[in-house]
Structure P
Amino acid sequence: MNKFDIIVIGGGAAGMMAAGTAAQRGKSVVLLEKNKTLGEKLKITGGGRCNITNAESDIHLLLKNYGAAASFLYSPFSQFGVQDTFEFFQSRGLPLVIQEGKRVFPVTESADDVCAVMEKYLRSTGVSVKTENRIATIILENGVIVGVDTGRAKYYGDSLILATGGTSHPETGSTGDGFNWLRTLGHSVCQPTPTIVPLAVRERVVKQLAGLSFKDVKITFYCDNKKQFSRKGDLLFTHFGISGPAVLNSAARVGDLLHSGRVTAQVDFFPNDDERSIEQRFITLFDENKNKALKNVFGIVAPVQILASIPDIDGDTKVHSVTKDQRKHLVRILKTFSLTITSLMGLDRAVVVDGGVDLHEIQNKTMRSTIYSNVYIVGDLLHIRRPSGGYSLQLCWTTGFVAGKHA
């Protein structure tokens with residue numbers, strides 16, 4: 001019989017941390033993963049660079065980023081916090097570096113290196129890893145969970161740690177299986193929705209701008225022409241709309257606004273300059289390049305693709321023929337570039353998805369279910385909203401450790 005102290009379902013960040021931590025305590029642990037390899041989603045985080053945590057040292061400031069879950073997370077983060085994450089990886093030969101926004105990456109900027117550390121951790125602690133094992137059913141006897149059936153084999157254990165992830169990036173195996181099992185077991189599961197996800201826009205002009213990225217822009221969102229909120233950060237144009245940190249971290253609020261009315265976004269490419277100073281820059285450039293085509297001079301100030309997106313101004317026009325009104329119009333475009341938001345992109349493009357088990361049904365000191373005394377629930381299976389910037393992976397490291405410590 002395949003009998004273990006602890007069964008961990010899911011070989012992502014939270015599952016690997018939980019399994020290794022439990023095994024380090026001397027527990028016999030089996031880790032079941034339906035993919036051929038571990039850490040499929042981990043390998044693509046941060047564009048493959050792996051934003052491993054956020055270096056905010058003040059636990060109260062850190063937890064504010066988790067919204068309504070802040071008080072729930074105080075105990076878990078007190079057991080395994082940001083500094084513990086630094087020590088965990090650096091002590092295992094993976095130095096970390098703090099970058100803009102206190103985002104933390106491995107010095108190598110390789111998510112594969114993070115996976116390698118975790119897999120070595122599992123080997124060193126004696127975790128039995130079984131890949132290509134999709135859970136078919138959870139085995140109950142007399143109302144107690146005693147194991148799981150993968151169709152290939154049955155595994156029995158005293159405790160079960162669920163770490164199957166949410167529904168973002170389903171191509172990595174995060175297809176919501178855990179949510180279905182938890183509903184079957186009687187847990188209240190909030191419907192998952194994309195919270196950190198690119199935005200789709202109506203204007204076709206974005207196709208011309210696709211691939212362009214801008215540093216430190218300001219985006220202001222309006223609902224039915226009424227200003228709602230602004231955010232500064234980096235912006236990326238895609239073939240379907242807009243992305244980048246400034247957009248991703250606004251998506252949850254924008255999603256709420258879309259239920260209330262017409263949503264538009266106004267992009268200020270130069271938030272630290274007023275219109276007069278930008279116009280003066282153009283005047284100086286125009287005086288120095290009177291016989292050049294406008295598109296060649298405009299590119300000194302901003303990407304020429306923006307100029308190509310303005311239908312009533314011809315980029316081939318000689319600079320000396322550009323009127324004062326046209327010049328002012330160029331400046332206004334750079335300060336108030338307007339887009340109509342049609343929707344959030346789907347789960348397949350989401351960086352983070354909320355939804356999951358209601359936190360009232362989890363004991364925060366242990367990550368144990370209040371319904372089944374031998375079931376622990378971690379990572380993206382918890383209904384916790386958070387921004388991008390390392391907060392999601394830290395949530396996985398933290399809750400995985402806590403479950404592994406107490407299971």
Structure Q
Amino acid sequence: MTRHPDPKHLLSCLIATLACSTSATTLADFIDDGTASLELRNMYMNRDFRQTGGGETQKDWGQGFTLRYKSGFTEGSVGFGVDAMAQLGVKLDSGKGRSGTGVLAVDRDGTPADDYSELGLTAKARLSNSTLHLGTLQPTLPVALYNDTRLLSSTYTGGMLNSKEIQNLDFNAGRLTKANYRDSSNQDDIGYAGADSDHFDFAGGAYAITPQLTASYYYGDLADIYRQHFLGLVHVLPLSNSMSLRTDLRYFKSTDNGNRLAGKIDNDFFNGMLTLSSGPHKFSGALQRLSGDGNFPFLRGGDPYSVNLVTFNTFTKAETDAWQLRYDFDFAALGIPGLGFMTRYTSGKHIEQGAVRDGREWERDSDLVYTFQDGSLKGLNIRMRNVTFRSGDGLKTDINENRLIVGYTLPLW
């Protein structure tokens with residue numbers, strides 16, 4: 001059996017090396033450049049399943065704590081450092097038969113846990129403009145995107161190299177071996193759908209052709225399950241001092257490696273969004289086409305890199321054609337800085353799932369968020385989110401959902 005590096009062992013070895021072989025002067029930047037913060041997130045979710053005629057609900061309320069520490073680097077041609085993240089989720093209100101929103105960890109019998117936690121440790125080394133991380137990772141890449149939509153965020157275990165040696169190129173490569181889900185304290189095998197894998201390898205980068213135009217390519221390989229290529233193009237066109245047009249185009253080609261538990265995968269996924277910004281207004285429109293065999297694959301514990309990744313649904317079922325209209329408004333233009341509003345509508349059709357052919361689904365989301373700008377509550381943000389999701393033509397998930405999220409990040413040093 002393949003043995004993977006233990007981040008705790010890596011951390012202890014690194015600290016011992018630093019303590020034995022470096023002077024106080026060498027460690028000065030390691031300590032002085034360090035930062036620490038405590039993120040507090042209070043979340044209430046109420047989900048009403050309408051396909052049963054109403055009355056069947058899930059209700060969870062919890063408090064999350066995320067403590068993050070990032071050290072600086074030791075002096076020298078190769079600098080060393082350590083990052084740490086401790087997460088704790090606490091149940092405030094829920095119960096057996098009422099839980100299941102993903103806010104809280106749930107035992108096998110359906111009882112929500114009173115609390116759940118995890119500790120993530122990462123050793124890092126920097127040479128020139130390249131940095132290697134080993135241990136707990138939270139990648140934000142097209143082929144590997146962690147999830148941060150509940151009390152606690154998901155994490156992965158592995159190694160990742162970020163290099164900026166070539167001007168205008170941001171290159172990343174690495175391997176992920178384990179996953180810790182947003183509502184779990186366990187280290188689980190990395191995988192997709194019902195299939196587990198030994199590891200996920202990835203490589204690629206983004207190149208700034210001009211200050212307004214960026215092209216990117218990534219390759220991902222979930223061992224014995226699927227392979228994936230990604231091409232992306234982002235362009236921002238200034239139209240005036242207060243107006244711009246942003247174009248975001250994304251294309252994935254995914255194929256399987258024959259794992260029956262994952263199902264047949266051989267599809268092309270094109271999605272893109274245009275956003276017109278004019279003063280406090282943003283008007284967005286998106287289109288997607290998912291064609292071929294199977295659902296669009298992405299890592300368990302993470303999210304798909306799609307413009308139609310919305311609050312409840314991902315619109316990544318096989319053969320899904322979808323469009324989205326979105327509007328954002330910043331109330332600072334009306335003299336209320338910190339207050340923002342968003343609403344969007346996303347519709348999908350031609351969906352294939354199980355025996356269903358030509359299924360349809362749509363989702364409507366509305367957000368109202370306020371961040372205190374000054375006083376003793378400065379930085380505290382309150383978000384109210386309403387979701388309506390409906391499906392038809394054989395698909396059987398209809399929900400109404402409300403979320404209330406209160407967040408605050410306290411800098412410690």
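Some observations on this one:
- Relative contact order in percent (Cα under 8 Å, 6 or more apart) - highest-scoring structure of P, Q: P
- Structure with the greatest value (metric distance in nm of label points 7 Å out along Cα→Cβ at positions 30 and 94, set P, Q): Q
- Value 52, calculated as percent of Cα pairs over 28 Å apart, assigned to which of P, Q: P
- In this comparison of P, Q, the computed figure -1500 for helix-only ellipticity at 222 nm (-39500 (n - 2.57) for each DSSP H run of 4 or more, over all residues; to 500) is attributed to Q.
- For 78, 26, 19 (Cα extents along the principal axes in Å, for residues 270-389 alone, calculated) the corresponding structure among P, Q: P
- FRET efficiency 1/(1 + (r/R0)^6) of positions 254 and 294 (r between Cβ atoms, R0 = 25 Å, to 0.05) - structure with the largest value, from P, Q: Q
- Test item: distance in nm of label points 7 Å out along Cα→Cβ at positions 126 and 398 calculated as 3.1, pick one of P, Q: P
Every number here is computed from the coordinates shown, using simple stated rules; none is lab data. In this text, all values refer to a predicted model and were calculated from it rather than measured experimentally. Cβ atoms are built from the backbone, for glycine too; each structure is taken alone.
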